[in-house]
Structures are given as structure tokens and as C-alpha cells.
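Below: a set of structures, written as C-alpha cells.
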Structure I
Amino acid sequence: MKAIIYTTYGGPDVLQCVDMDKPVPGKKEVLVKVEASTVSAGVTWMRKGKYQGSVLFTILLRLMYGISKPRNQVLGAEFAGTIEQVGSKVRLFKPGDKVYGTTTGLKTGSYAGYMVIPESRRQGVIAMKPPQLSMPEAAALPVGGMTAVHLLTKAEIGMRQEVLIYGASGSVGTSAVQIAKYACAKVTAVCSTANIELIKAIGADQVIDYTREDITQLKERFDVVFDAVGKLPGSAARQLLKKGGRYCTVRSITVEKTAYLRSLHQMIEQGEFRPVIDRVYPIDKIAEAHEYVDRGHKKGNVIITNWP
């Protein structure tokens, strides 16, 4: 099978396409033929071995993924595909099932033609693909969606609350806008000029163009301030809060739960949520896809498809 690997940290040029043996599932594992994956900001941090703007997060990243070089060479944090084979003790899935999930806790990522995934594990998730979503949309769902659900749940978002979402046009941001609206909150979203119409289209009540307006000068105060890109200083966020308001940021530690996926599925079934896709690249254009995400202006999610 074909796989995309990196043996050293760096720019998109460190990515290499190689031939690898097709994995064989164990008794409690499933073999998934990968049909779509993503290029997220998190994956580009792993490729670089660096978290921009934070020495602490860079150290933590290196401790997790390899001090001087990548410990696991196959990148890719999200996937969608079809189960081709199951182990003898697998009970929840069968060949032909359309599934999606994350690679958290696995020894290999989703930039490979096939993946072996435990039916259940402590870290990461695998679930049946919602029939309303395409494979690319399903691949784009888990990381941004679960991050937004986790943080907004922790912030105890509620009906009629006023919520500010900073960085509303990324994977987490577009998810957060839709989740907050589903909770009947009033959403003020912050993004650049180019993304205003997109953010209005997914439900934001008010959109602020940060290139034209300094949000630290806003007179309005919010019940929740959600930094969806990790670039809003905590001091600036807190001054925008009402008394007793709550601040949350993607710089926090988050967890992956199938319960979060069930919440997202419910919204999808009701037509209240859909992953936003910016661009789709074939696997042989993986470096180009990473270059695009490195620019920091993607809208929602960037997808990788067309595995041989």
C-alpha cells in the first residue's frame, strides 16, 4: 500500500510517498481502507515538530511525538473509510461498514491506504459514518467537532447566552459556531473579511472583521469567549467577559469521547450541523495541501482523498 511518511521535522518537503506492507488486523481490530483524511493545524504542528508561539507546547509536542525526530512516521489525525476485514473477536463492526474517527493513541496515522484500528481503546474514537455525510465530510468531523463540543460543554454554554467565537472560520471555529447556535446562544463571530459570508451562512448572529475592528475595544461583554485558534491573549479575552463569564481556548487539553460524536450525530440528523470543507486535494498533492494550510487562512477543513 502507499503511505505518506516523514522521517524528520520540517516543511511540507519532508513528506515522502512510500510503499508499505498492508497491515493485518488482530482479534479485536478492524482493517479500514482509508478513503479520506485531513490536513489540520495540529497535523502541521506534528510535521514541523513545533507549536508556533509557545515554547512550552513545543516541548510537550516533542515529548509526545519524538524529541529529535518523529517517533511514528505516518502522519494523519482523522480518517473516513470502509472496513475491509475484522478480527475474530470484533463485535461492533463488520466488513463493508462505513466508519470514521481519529488516530489518537495509534502507532500510525491516517496518511496510508489502510489502517488497523482496535474496536475500542482508551484514546481516539471510531464510529459509524453518519449517512448524511460524504466520506470527506466525515473525515473532517471528529477533531474540530469534538474539540468544540468539549470546550463549549466545559464552558456550560446555554440558551440565550452571548458567545464570542474568535477565529470562527477554521475547523474548530466553524464547528463552534454551529454548536453554539444549536444551543440557542447568540453568537458573535470574529474572522477576516474573506470569511464573513461563510460565517453568516452557518448561523452567526453578528460577524466582526478583525482586520477592520479591534475587538479589545468592544463595549459589549459576553457570557463565553471561545478562542478557536489559540491566538487571542488571555488578558484580552477576559476583559471581554461579563462578571462570572467563562473563557475557553484550544490551547487547553481536550479529550475524545464517543458521547461527543453522538451529540454531533444528533445535530447532523436534524440538519443543524455540517463540516465546512475548504479544499480537497488528491494524495499525490499532499505537500501542496500542507503548504496551503501553513499559510493560516483555510476555511474549515482541508481534505485528502484519492488513495490508490
Structure II
Amino acid sequence: MTKLERVRAALAGRPVDHPPFGVWYHFGLQHAPAERTAQAHLEFFEAYDLDWLKAMNDYSYPMPPGVETLRAARDLARLAPLDLERTPLGEQLRVIGVLAHELRDRALVVDTLFDAWNTLRRNVVKDAMGPLMREHPTELEAALAIVNENLTRYAVAALERGAAGVFLSVPASEEFVTREQYERFMRPYDLALLEALRGRGEFHVLHAHGDHLYVDRLLDYPVHALSWADRDAGPSLGEMRSRTRLALMGGIGHARFAYTAAATIRAEVRDAVAQGGREKLLLAPGCALATYTFPELIRVARDEARR
């Protein structure tokens, strides 16, 4: 099978010659122009002969003009619709365009996207997210709506540039938000973004990020595959296979991958196939690998996936 045939068959639950294999890590090129970032991705793809490419998206969502630190609720009103091409997100769109062009008819490219709550916390309000959720929920909801609309327009643009889907990172986990906070400040915006993409793209992935996930509330997201840290946090592939008909992405521990013996990695891959079955399984780490991971270990995982 070709890489395209293999991934599409896995997503659809059709027989495969072997489960598709993919890995990713952060390249540290958020300061670099699109051409350099795209080249790093392409070299990574070729070096490990991956079945699909997850494009890392480390460019910044911009702060409002003139703002360095945003803590006060009144400053949330300064968030506004973005001219995407004039922001760092425009650089990422150019990365996607290059990758999609270079890998056309060879492999699918999935663009990484952090959901509205995570984008606002990571890039804008930082450690003020907790107080804002507790003390200024209405203002925060208005800000999340603006961020989500910008991200939705970005996702549509990425698909138009050739991405096969988005890898939506959602920290729906107890260490980040309470269940009530998730239901108010995260889930509605996640679903709105994904609904806007319905009918567009063939490889949308929900990446459920965290150690104590609200799994029961994630299974109805309109995506093609579900990614989470099955080895490092759970639940297991076997449990999730019994709970959803979505394709499952995982099976390889990420937290200590760089320090894991090759024999252990091979055993994890075999166990993943035993738990998840050969169909509707994409072998991958539960989250990004360490950038200093030895190439030999990645190739061990890939080779075992193809046995």
C-alpha cells in the first residue's frame, strides 16, 4: 500500500498491510521563516519514512497591539479579529502550503491547532487564566469567542492551503480545568470550531491532552481519530477501543521515550496492535517526543510497526 492508501484505510477501518506510523517533536523554529520550518519538517519526514506528517505549529498567536502582559479583565476587550496573513499564524499557513505541495500524492499533512482556551492561556493571558475563569467569566467567554473565530478562519485557511485536517489539542483534564470550567470555557468552542470544518478535510484528530481526562465528554467530537497519552496517563487503547468507533492514535509512550530501551519500544508497539487491532489504529506517541531523542529509537518503533 502507499502511505496515502494506508492512512485512509486505517481511518476508515479497512484492512491495512500494517498500521500507519507517525511521530513528532518541536523543532524550536518559531523564530524562523516558513521555508526553513517547512524544510525541517520535510527532512524529518524523509529521515523516518513516516506514513503521515503532523506539522508542528509553534508560531505565536499575537497579543493585542501594545500589550505585553494581559491580566485585567478589561484588557480582554482588546482582543479582536485578526488579519491572519499579518500575524505569525500567516507564517504557519505558508509552512502548510509548502508541505502540502511537496508531499502531494505522497502523504497527508495534518496541521497542529491549540483550542481557544489553550491558545488564550498559552499565548495571551498565561497565569491569569485561573483568576479570569473564577472572577470574570463573562468577559472571558467574549474573549474566547473572538479567539475561536480567528482559529476557525485559520483552520479553514490551512485546509485551503492543502492540509488534510487539524490536530486539535484540547487540555480537557482535571489538572487544567474543573469539569464545570471545561463545560463552560472549552467544550462549546471546540465543538463550534470542528462543526465549522465538517465536510472539509479527511484527517481531523482530537488530541486530548492531560493525565486525568474527561473522556466521557470527548467521544462525540466530530473528528476522524482520537489521540491521547494512553501509555503515560491512560485510558488504555483496549479500553478506548471498547468505547468509541473512532480511529485510535497512540500506543507508544512519549514521556520517557528517549530513555527507553529498544526492546521495550518494540514490545509497546506489539502490545498496541494486540490491544487496538490492526484496523483503525495509527501508531504514534501520546504527545511530542523529546527533541533529543536518538534517531535509532524512532526507527526501531517504525520498523516494529511494519513487521
Structure III
Amino acid sequence: MRRFTAILCATGLAGLLATGCNSDKKTYSDAEYIMFADTMSTNMVFPDEAYFSIPIASTVACDYDRTFAVEVIDQGSNAIEGYHYRLKSNTITIPAGERTANVEVAGFYDHIGDTDSLGFKLHLLVPDQTRWNLYSDNDQTKVILYKGCNYDLDMFDGWCVVTSLLLYDYPSVLDQNYQRLILTEKHPSEPNTIILHDFLYDGYDVTMRLSNEDPDNPLIEMDEDQVLSNEQNVFGQINADDKILGTVSPYYDSYYNTCQKYVSLWLYVYLKNLGTMVGTVGHYYNVLEWVSLEEAVRLKTEENMSGARDPRKDPDYPYKDQD
């Protein structure tokens, strides 16, 4: 492991809102602390190998530049420096009058597998008196890398396997499986929107939007009050207006992965009666995985997977006249 000598700021105690660190201006109400802004940083790596930032924070601003060294900790890391990633520099500088700086890191897209989750630790070399003992290991952070593919809505158009904890807890009275083979397609008029035909229960389609505004935050959005099924077919009785409603959970992030062609969806399920909330059924995790037409046919014929649609009736299926 390479180590570097930090160019240290000779600091004493400083006021939290002080504009400088020199002895003429310092106060003793609070100390100066320097640390990573978070203990973990998760980052997508794209083909352009652009740098991403790991933020450093100080509790005070000084009237001069402060420069510190950053080192990579080999122990516990499965990402290789120089092969999976590189640091732009092994030092960072908090400019005069500022409280923040960034460690710049670039990932090597071609060296990261589609399913890899790689990580390494960074250590910030700061004077002992600037370490905040209230938070342990705040001079270290774990950096996670995984491959990000460019946004492509076409990847989510076709045959899809849905695995649902809602189906596990509340299967249809007509179908006791918690996995389904469904057909999805791009919405003809709504941008970035996918229609999920017969999503969880036969006869009920829903839509979801793939947010592509932030490549590092590929979130799934859904309109509220989408009808998942009627109550009678799922609960065996009617408790509200005979509609089971759903949207994305407000408590858990739902996201998509273009490289691996899947969606991780937390679904908030609830009941209303004439627009008035009756009760919450729960928050249920679902995984949607897109498969080829050939795999869809195999799942339907060999494993008898549930689903209202038969992929052998797909116009692109080459053997439909022989079945």
C-alpha cells in the first residue's frame, strides 16, 4: 500500500462560523473537523470514464488553502487501483474561504462486469486534532462501483418475468403462483413510460415511468391509484370499492438497471372507497426481469409459468404454425 505525507493545515480550535483558521481569528466555541461527507459512496461507471466525486467536508472555512493526502486501503477491497479505477490525484485541496473539496475518481467501464459490485476504501490523512471522535472512522469511506449502461427504453419492451411478494401473500383465487410471465411495451404517447400488461393479475394493466434525468439515480415512478385487481379475486371478499390500488412505495426506492435489464419495484398497495382511504394492504417488493422470446416460450412450455399471454402467439415467434 502506498502512503503519502499530508500537507497539513496547522489548525487550532476555530468557531463553527468563523471565516478563517489563523490564531488572530479563532474562537473556542467549536473545533475544526475535517472528514468524508459520508461513510459510503455508490457510483455508476459509464463508457465515457468521466470522473465522479467523493466529497470532503470541513466544519469551518479558513483564509488559506488546506491540502491533505488521500490513500487507498487495500484491506477489504475487491476493486484494483489502476485496473478498475484511478484517482485523479492523491491530494485534495479545500480552497481558502471554502468548506468542501472532492476526491475525483474515474472507473474503467470495460473492466467492470455487468453484475460486478466492486468496492475500495479511501483514507483521508488529517491532523489528529481535526478528527471528530463523535463519529468513528469518519476519515474513511467505502466507495462502491458498478456498471451503468446508457438509458435505452427499448430494453424494457418485450417479455418479462415478475416475481412478487404481493402474489406470495395474496395469490389470485384462480392462480396460486407468485411468478408471472407478462408482456410489456412502450407507451404510445407517454414519454419514458412502459405498459405492464396483466402485471400481477389477469386483465389489469399498469404503467411505470423510467426517470432518466440523473444517470446515477435511475428511479421508477408510477401514477397513483392504479388498479392492480378487484378485491373479490384476491381477498375473496369486498372491503372497499372492489379495487386493489397501487403505486410506488414512498418509503423505499424503486429503480431500474439497463445493463442487466431488470426493475426493482417497491409497491404500495391500498384500498379506497369513493376516493377515501380505507386502509393499507402493505408495501411489497417485486422484481421484473426481461427475457428473450425464446426464453419466454421455454418458461411457458417447460415450466408452465403463469401469465395471461402465451409467447407462442407472439408474431415474432418462428414456430407458431408448428405448435
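Derivation of every value follows stated rules applied to the coordinates shown; laboratory data play no part. What you see is a predicted model, and the numbers here were worked out from it, not measured in a lab.
Looking across I, II, III, the calculation of Cα extents along the principal axes in Å, for residues 209-288 alone that yields 36, 26, 17 traces back to II. Could you figure out which one of I, II, III the value -7500 for helix-only ellipticity at 222 nm (-39500 (n - 2.57) for each DSSP H run of 4 or more, over all residues; to 500) was computed from? Only structure I yields this read-out.
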